[in-house]
Structures are given as C-alpha cells and as structure tokens.
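Every read-out reported here was derived from the displayed coordinates using simple, explicitly stated rules and does not represent laboratory data. Nothing here was measured: the structure is a model prediction, and the numbers come from that model.
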Structure I
Amino acid sequence: MRPSPGDPAPPFQGVTTDGRRVSLDDFRGRKLVLYFYPRDDTPGCTRQACSLRDHMPLLAAKGAAVLGVSTQDVASHRAFTSKHALNFPLLVGVLGGPGLLARLRTAAGLAERVTFLIDRDGLVVQVIDRPDVARHGEEVLALL
C-alpha cells in the first residue's frame with residue numbers, strides 16, 4: 001500500500017551510488033525528498049534530476065536531503081551522477097521485498113514518477129504524483 005500524507009514512512013534501506021548503505025533512520029531530524037524516477041539519463045529524468053541539483057543549496061537551507069531512486073544498477077547511477085554532476089545520492093531500488101523502496105516501486109510501477117516529502121519525524125507530509133520535471137526543484141521548495 002502506498003503511503004499517504006500523515007502516514008509514517010515505512011522503514012527502508014538502500015545502497016547509494018558511492019556504495020554506502022542508507023536507511024530512513026539516517027534522516028531522522030531532517031526533511032527528506034525521496035523521489036522515484038523511471039530511468040537514468042532519459043530526457044525527463046535528466047531534467048528532473050538537474051532541477052533538484054540546481055536547487056540543492058536552497059533545499060539544504062530548508063533542512064532537506066534528497067534521494068533519487070530507480071531500478072538501474074550502481075554503475076548506471078554512477079554514470080548518470082557523473083555526467084550531470086548530481087549533488088545528491090541515487091539509490092538502487094528493486095521490486096518486491098519489505099520496506100518503503102520495494103513497496104513504493106511496486107505500487108508506483110516501473111514507469112511512474114512520484115516524490116514523497118518526509119518530515120523530520122519520519123512522516124509522509126506530501127506526495128507529488130505528477131512532478132513537473134523541468135521545475136521539480138522549485139515545486140519541492142514551495143512545499144517544504
């Protein structure tokens with residue numbers, strides 16, 4: 001079941017582009033922008049990632065961290081991060097299994113784009129079902 005605003009974010013763990021394991025607990029006390037995107041280095045996904053990249057100083061000033069999730073492997077994520085100078089980690093997501101990453105990818109489907117804003121206490125405060133990829137950084141800032 002997909003979380004809605006007011007729901008606790010289900011716990012998750014993932015591996016970032018630099019090989020670190022991260023979990024929801026690592027972001028307690030900070031806001032988290034957890035966004036799911038279809039595929040590395042496609043036009044829409046690139047615009048979305050670059051919009052968030054360009055707005056990272058303002059997002060960080062509002063106490064927010066950003067994590068991007070798609071199902072490509074670490075090598076693909078590293079290439080995408082390097083090519084576009086992304087300044088936030090990408091997580092390798094999988095379908096099935098326990099936790100937020102698996103549940104949301106399964107609920108969203110491989111091609112759906114969705115962003116979850118999670119507060120300092122681990123509650124989902126906003127779900128953006130149809131992100132504006134070119135202005136996603138501004139869209140998120142307006143909701144923080």
Structure II
Amino acid sequence: MKHAFKEIGIPNPLQVAKDGREAMNYLNGEGKYADREQFPLPCLMLLDLKLPEEMGFEVLKWLRGQPELKTLIVIILTSSRLEFDIDMAYQLGANAYLVKPSSPRELREIAIGIKQFWLDLNRGPAVHKESVGLFVGGH
C-alpha cells in the first residue's frame with residue numbers, strides 16, 4: 001500500500017501499525033506515539049479486520065467511542081467477503097468496506113480510488129487534515 005500510494009502521488013505520510021493494539025496506542029497518543037508532531041492524527045485510516053492483539057472490529061468499536069476520533073474516516077481493507085463482516089463493519093461505524101485485491105494492478109486501482117474520492121473530492125472534518133492515514137495490519 002505504501003508503494004501504491006507513493007506511485008500515484010500521495011505525498012502525505014502513511015503510518016503503519018503491525019496490530020490492533022499498536023493502532024489503538026497510536027490513535028490514543030500513548031507511549032512512543034505521544035509526540036503528535038511526529039505521529040499526527042490521521043485524516044483517514046485503512047483498517048484490516050484480521051489483526052493480532054485486537055481484531056479490527058474491536059479497534060473500530062473502540063475508535064468510535066473516542067470523542068476526538070468519531071469523525072475519523074475509516075475504510076475497512078480486508079480479505080473477508082462475508083456479509084456478516086460487511087454488515088458489522090458498517091454497524092460499528094466504518095465509512096467504506098473494500099476487499100483486498102489479488103494483484104498489484106488492482107491495489108493501485110484501489111489507491112487511486114481512495115485518493116480521488118476520499119482525499120481529493122471528499123470534504124472531511126478539519127480536525128483530521130494532517131496525514132493520509134494509518135494502515136493497520138497487512139502489506
């Protein structure tokens with residue numbers, strides 16, 4: 001994803017968390033993520049559902065319970081096509097649900113779609129303008 005974002009010209013930094021617990025620590029500004037100059041709140045988050053430590057649904061549920069994060073754009077990017085997962089993601093407050101592609105070309109198309117709609121056309125809350133996003137668990 002980092003490569004695809006760079007390739008299509010998204011200049012904003014992309015932070016990566018290896019698991020759900022790290023994502024929550026980042027978003028909460030805990031531990032090594034306390035410095036918001038170095039680790040700003042994202043304007044958009046890509047969230048996988050299948051994560052170590054805390055599953056994606058738990059991260060999303062927690063995130064939507066945080067007053068300062070309620071308006072954060074959360075795009076689920078996962079391998080699951082299950083209707084239950086899709087419905088649950090939206091019930092918990094996801095803004096979009098995308099299935100991970102099987103090829104680099106398809107990944108690039110997803111990155112282009114994210115850039116065009118969510119970063120160029122969409123007008124999100126002013127509070128989340130600092131960086132592109134926090135991509136959690138995946139490659």
Structure III
Amino acid sequence: MAITAVTCVSIIGRAFVPLDIGLGPVRGIYDITEIGMAAAVFAFLPWAQLNDTHARVDLFKDRLSKRLNHMLELVFQCAMAFVAIIGTWRLYLGMLDKMSYGETTLIAQIPVWHGYAAALVGAIGFVLVACFCVLRALRRAAGLETAGSEHA
C-alpha cells in the first residue's frame with residue numbers, strides 16, 4: 001500500500017512540474033519501488049507457505065491413496081523448506097556483499113543492502129513457516145492431524 005501511495009504522489013507531482021510551483025515527482029521513485037516490491041514479495045512468502053497457496057501441479061493426487069498423498073506432501077514441504085533455507089542464506093550473503101562494497105541505488109543513493117535487509121525479514125519468516133509446515137506435514141503423515149485442523 002505504501003508503494004502505491006508513494007507512486008501516486010510521484011505521478012501527481014509530475015503533473016505539477018509545468019506549473020513551476022516547486023512540486024514534482026518523488027526523487028528516486030524507481031529505486032524506492034524496486035526495494036519496496038522486493039520486500040513485499042518476501043513478506044508474503046511465509047503467508048503463501050502457511051496457507052499452501054504456492055503454485056503446484058496435482059496431476060495424480062486424486063488417484064493416489066491418502067497415505068501416499070501425505071507422504072508426498074511431506075517430501076514437498078521438506079523441499080520447500082530446503083529452498084527457503086538456501087534462498088535466505090544466499091540473500092544474507094548478498095546483503096553482506098552489498099554492505100562491504102557500499103553500493104547505492106543510482107538515483108536516490110539508498111544503500112542497496114537496505115533492500116536486502118528488508119527482504120531478509122520476510123525470508124527468515126519464510127524459513128520459520130516452512131519448517132513449521134514440515135512438522136505439520138509430518139504430523140499428517142503420521143495420522144496425528146487432519147488436513148483441515150490447522151486452521152481450527
């Protein structure tokens with residue numbers, strides 16, 4: 001919402017440029033939008049993981065037994081946790097790299113590592129939720145939990 005608001009302010013500001021009254025677009029709006037979008041995407045990864053709303057193809061799910069479906073779900077959840085851990089680790093290393101070089105965005109001169117740090121908050125949440133989802137899938141595979149009981 002904040003990215004949308006800042007973008008709207010910038011667009012409105014551009015309309016005032018011909019009037020020469022001192023108002024104009026937000027300086028570095030592209031930099032701000034880029035960092036904000038990265039942070040927003042990573043912020044929603046934990047939510048998508050928790051609610052099983054990542055894109056997937058279930059071609060044979062209806063033909064498999066409930067037990068086998070639970071086992072496959074466990075494998076997929078473990079794979080997603082692995083991806084979350086590796087991705088977060090690499091994002092952290094990227095942030096350290098950007099910090100060490102002092103790289104900044106072109107227009108607004110915002111330190112690039114700030115964007116990495118903002119995304120890292122969501123990435124860490126993604127790892128935590130992905131690990132929880134592995135435990136949840138393990139409980140389902142063991143018959144200790146049903147598919148609808150996690151939202152109760």
Where is relative contact order in percent (Cα under 8 Å, 6 or more apart) largest, in which of I, II, III?
II
Have a look at I, II, III and say which one yields 23, 11, 9 for semi-axes √(5λ) of the Cα gyration tensor in Å, for residues 77-116 alone, as calculated.
I
Parent structure of the calculated result 21.3, 70, given that Rg and Dmax of the Cα atoms in Å is the read-out and I, II, III the choices:
III
